[in-house]
1. Match the computed value 1.9 of distance in nm of label points 7 Å out along Cα→Cβ at positions 31 and 119 to one of the structures P, Q, and report its label.
2. Can you rank P, Q by relative contact order in percent (Cα under 8 Å, 6 or more apart) and just name the one with the largest value?
3. State the single structure among P, Q that was used to calculate mean count of other Cβ atoms within 10 Å over residues 383-390, giving 18.5.
4. Starting from the value -9500: which structure in P, Q was helix-only ellipticity at 222 nm (-39500 (n - 2.57) for each DSSP H run of 4 or more, over all residues; to 500) calculated from?
5. Upon calculation of FRET efficiency 1/(1 + (r/R0)^6) of positions 103 and 407 (r between Cβ atoms, R0 = 41 Å, to 0.05) from the atomic coordinates, which of the structures P, Q produces 0.15?
6. Of the structures P, Q, report the one carrying the highest value of Cα Rg over 2.2 N^0.38 Å.
7. Given a value of 1.43 for Cα Rg over 2.2 N^0.38 Å, for residues 47-310 alone, calculated from one of P, Q, which structure does it belong to?
Structure P
Amino acid sequence: MKDRSLNQIREERLKKLQKLKEWGMDPFSITKYDKEVTVKEIKTRFENIKAGEKLTNIELSTAGRIIALRRHGKASFADIFDGEKLQTWFEEGTLHEKYFIFCKTVDIGDIIGIKGFPFKTQKGELTIWVTDFQILAKSLRPLPSKWYGLKDEDLRYRMRYVDLIVNEKTREILITRAKIIRAMREFLESKGFIEVETPILQPIYGGAFARPFITHHNALDMDLYLRISPELYLKRLIIGGIEKVYEIGKDFRNEGIDTKHNPEFTMMECYWAYADYNDIMKLTEEMIAYVAEKTLGTLEIEFGEHKINLKPPWKRIRMIDAIKEIGIDVESLSREELIEIAKEKKLEVNENFSKGDLINLFFEEFYQPKLIQPTFVYDYPIEISPLAKRKKDNPNFVERFEGFIAGMEIANAFSELNDPIDQKERFLEQAKRRKEGLEFHEYDEDFIRALEYGMPPTGGLGIGIDRLIMILTNSHSIREVIAFPTLRPEKQ
């Protein structure tokens, strides 16, 4: 028997829909269905009844999508799904002429409401004996095969609605994502942090090195930027007297797409007055341990071939000591010598790179991939950290750390720079980097003005929530943990 084309199947289903309308059973005219119980609730209540037992005195009303159909003449089994699967039993002796309608019009993929009583088959499977039903939505397109599923990754991301129907793992990841974000909020609230919202449309972008998305406000006739970070607005709130503040929200960076980067992504940023980066290190490891324990029930997780233990305290290492482990003593070498080493190692180098840029380059290329177990790398070069406070004993470095798990950066934190004079000088230095074609930070005059009113010593933290979810769900692409990732235009 030849496979029918998608168009043929759709035409057949359209005819079935027309039949339903003619019989006064148009599914799309139904505005509400009284779904009294979920499949999970049914299983919880009746899983322990005996094989062959029928509870005819109990009527249940539920609904879900038909994901399997097994017809046997005057009776049929249908599996419905609403997040969990349940077998249902339709038979002519109970439904009479309505069973004929069921056989002639119902397909896999349809959404159906049923009423009936619970029983267990002789094989011990909990089932609903259907006494009445309503077709609530007619599926005009067939679902992918139960056995072959939806395997093409691009198609899975593009048709996430189908992916969710046929791939249980996709559903589990998105549910776990929600639990992780909820647990993070619980932790921060328990520590006295207040959740706020700051502008997504900003007249000046700042808080990170990144290219922004630009839009235009017609009424004000001005360009605005989708934020790359909420940092400078959150610090304004610290200045205003909210001493513990956090935000979970979307940031946008107009840059490349790969397994670890999506142009639209979710960040958590928090700021804590009178704290420094050592306090924030402790907060970070405690937060991630809490989130893992709350959502997964364990601090020992697997990521690919690696077993990772999230239990605090995490390893701590200075950036220059990390690079020394790979045989490069950056403190004893000049900028020019480091450029030569980079070229020898076939690294792409801009002649305008500062010594700090080169230190960071060596770290990212040669040491970061080794950081499988949770690790804090701290004390970063000042050139790449314009918003962090200088170290008292070495002004070429700042009180900054990044947290790494499975070779990925998942956290970035500072003892925040609160000196308005130093901050202004660094912003102006960033303007020079812009002219030299390097990553830079925009000059924000209003932020300098805010600092001049006085900001207390403050510790700040940013956590990439999508990457953290990747690690906690053993997902190796950021697209797996975002419901609708950014994709290239679909080929026609």
Structure Q
Amino acid sequence: MFQRLSWLFWAVITCSAATAAPKPPNILFIFTDDHSYKTLSCYPEALPGVKTPAMDALAKSGVRFSHAYMGAWCMPSRATMLTGRHPHGIESMRMSGKYPRSEYDPQKTPFFPAVFRNNGYHTAQIGKWHTGVDSGYGRDWDYQIVWNRPKYPENAGAYYEDQMLEINGVKAVTLNADYSTDNYTRWATEYIRGQHRDATKPWYLWLCYGGVHGPTTPAKRHKGLHKNDAVPFPADILPPRPGKPAYLNETQAWKKDDEGRIVPQKSGETFGDNAKKARPYADHIHQLNDCVQSLDEGVAEVMKALKESGQLENTLVVLTADQGFATGEHGLRTKLAPYDAAYRSPLIISMPGTLPQDKVCTKPVNGTDLVATFSEFAGIPLPWEIHGRDLTPLLKDPTGAAWPYPCFYEATGDHFGTDVTQVVKDTPAKAAHHHVPWYAALNDGRYKYIRYLTPGETEELYDLQSDPEELTNLADLPEHQPTLVKLRATAVAELRRTQAGYAEHLPPTRQMGKQP
């Protein structure tokens, strides 16, 4: 693990030697769902019409990361956020029974909020819970209001209203019919302002919004807000896609209908309704942008609560998402895939008075790095190995800090720990999730390398500087073979560094026909 800096560093830069050292900082971790970096107007790649003034203001007050990779989909991303480990390093986590029911053994898979709680922090979680029927109240969390999807599969589709809630481990008697994003914001601001917590302790709050996950339902006040926005089509929303793996052309999500409109393959595949006639592509983007507005308002409210309660300068604020969501790029309408449109999340980190403001860091980072950073800021080492690296050097100097580390990320479907190795070793043809093959991927700051875990699939190599949309696969070009070979070896080295058993059982690729 990257060499740790002590909490003393932060005490020195925030407090004079003549005064007592402050208590460790509060940590507000805002976690959204299926929320692409393209839906924040502070990102240059933002979709037309997107306006997120509160998120933009947060970026102005801190450091915005251009390339952040949290996880492939809901459950593994959240498991990483609780452990600091990639899915292949998380034992006992598994799907069990009717989706999204899942389980884990807290002795084999401890979560870091329990460590914080046992070392002086008051810990809270509000919003969506998607990591086992056991939500951890009383062990990981001092205060909790959660929509426990794994425990109540019959309510798992209620992303925006009529949610079955658990309050401090007790099932709610009735469903809450109010708009969920607004509920979560209200409960979070109450907590920030001092309700339901010990005011003498620093606090860690994980605020887990369900927006903008499908059915991507905007608040009533925002419906139609973007209906007149012009929306261009992604360059490869329809085939052909030369050089791409076969699954992209086998799982087409979009088509031209009889009127020449680009629409989803199935008429019912809309964001939030069951229209008999599929709506055109632009309608989906309009609805997505509408739905983002309540998230932005939520960010504004929690930041207002921090400021008005005098906690802004002693609170590390982190905004990110479990992953992105492709809206037509590469013909996709999903997360899961290794491309930035599907996987890449926004990431903004702010702490006025401690961190620089209005900076952009272009070094690629992943979800495991956040847990290492939380541990550093709190001054609480975790009693297990974290796969990530503390981001403090990049937060101190976002544009100049040396950061020689490649950003690794993976997708292993609904498998974790040694189960991943078992599948890759014994039944690699089954290493796919919703038609997307499992993979290991690497971003070195310029190039992206993708290695699929199913036999005979093509490798992929993209120059993200000249081809940020990942349209041209360079893996077959002779002039790029040195880069391909280097990144292939780097990916395997990163797997071995994090003790991924499947590193020794990688299936042959289409180009090489053998393992590295």
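Just so it is clear, none of the values below were taken in a lab; they were calculated from the coordinates. Remember, predicted model here, so these are calculated numbers, not experimental data. Cβ atoms are built from the backbone, for glycine too; each structure is taken alone.
1. Answer by label: Q.
2. If we compare relative contact order in percent (Cα under 8 Å, 6 or more apart) over P, Q, the biggest value is for Q.
3. Derived from the structure labelled Q.
4. This value belongs to structure P.
5. Traced to structure P.
6. Working: P: 1.25; Q: 0.93.
Greatest value across P, Q: structure P.
7. The read-out was computed on structure P.
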